[in-house]
Structure P
Amino acid sequence: MSANDEAGVAPILLLGTGDRAKAALAAVRKRPYTWIPVGFLDDDPAMHGKDVDGVPVLGAIDLVYELPDAGLVACDPGLRDRVLLPEERWVTP
């Protein structure tokens, strides 16, 4: 268990890096006692290694399967259908 888990703060990954992703990040940041944004995932290789409003773009969306402890925010409606994960992984900021 990490220090964030002990404090009740859950890690969040945002899927996508466009305008909806920036709006979702702003909503997540309004609840710092609930979530901590750990990164963005995006399939555009040009975005990998960059940051969006101070949060790193970690890599492709398929990384969600390698980061099982993070909640997910689908910033593009089609991503939720593409990434087949249990409902409890998805959050709405």
Structure Q
Amino acid sequence: MSESELLQALLQRIAALEAREQSLTAASNAYQAIITTILGNLDKTTRDKIITMIEQAHEIAYVRAAQRCDEAKKRKIKQADDVAQRMFMVAQGKASQSR
């Protein structure tokens, strides 16, 4: 392959990856909105139980990743936890405003 062909192939792969990233971001945003809405519409006791279970699951997963010295997995769990905490805050705020 010539350099020009290699460059074209690389640019096509970059475009495909960017499209995939946009698709995943849109899906993630949709799921976040759905989960936040569901949590926000639950009664406080049920919502708090669900939030506690999710937080415990994140803690368990993080500890396991730390025990295995899996830095990449620890980062992913931390990122997921950050997103979840933002969703919980929105759901709790939304619920307190509507009740």
Structure R
Amino acid sequence: MEKTVTLQIFGRKFTFQTESGTPDAKKVAALFEEAVQKVQSQFDGKPGKVDRETMLVLTGLNIASEHFKCEERYHQFFNRMTQKSAVVLSELEKAIV
């Protein structure tokens, strides 16, 4: 069941529909804000000003990179478990015979 959620991110209100509900949406928004702050902190005290659009693109790229790394780790874990399960199954089948 979809719910309408309104969140305030960087002083702007955003309203959207979510299936996960308000608590998850707020957690996602908080993670996003944290990711933007991390990018902002990398430019603090450095000459030149980075515009908001560039900051958001860099944030998106960082999030995508983390997502990619998590997927890679998941696939590696899944493959290891598949291999180990096959070994265990083989040993069980030998023991039954």
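When distance in nm of label points 7 Å out along Cα→Cβ at positions 10 and 66 is compared over structures P, Q, R, which one is greatest?
Once distance in nm of label points 7 Å out along Cα→Cβ at positions 10 and 66 is tallied for P, Q, R, the winner is Q.
Where does the value -25000 come from, among P, Q, R, when helix-only ellipticity at 222 nm (-39500 (n - 2.57) for each DSSP H run of 4 or more, over all residues; to 500) is the thing being computed?
R
Please compute distance in nm of label points 7 Å out along Cα→Cβ at positions 58 and 82 for structures P, Q, R and give me the label with the greatest value. Don't jump to the answer; show the numbers that get you there.
Numbers: P: 1.7; Q: 1.1; R: 3.9.
Between P, Q, R, the highest calculated value is found for R.
For Cα Rg over 2.2 N^0.38 Å, the calculated result is 1.54, so let me know which of P, Q, R that is.
Label of the originating structure: Q.
If you rank structures P, Q, R by relative contact order in percent (Cα under 8 Å, 6 or more apart), which sits at the top with the largest value?
When relative contact order in percent (Cα under 8 Å, 6 or more apart) is calculated for P, Q, R, structure Q comes out on top.
Read-outs throughout are calculated quantities, based only on the coordinates presented, and are distinct from any laboratory measurement. In this text the structure is predicted, and so the values were computed from the model without any measurement. Cβ atoms are built from the backbone, for glycine too; each structure is taken alone.
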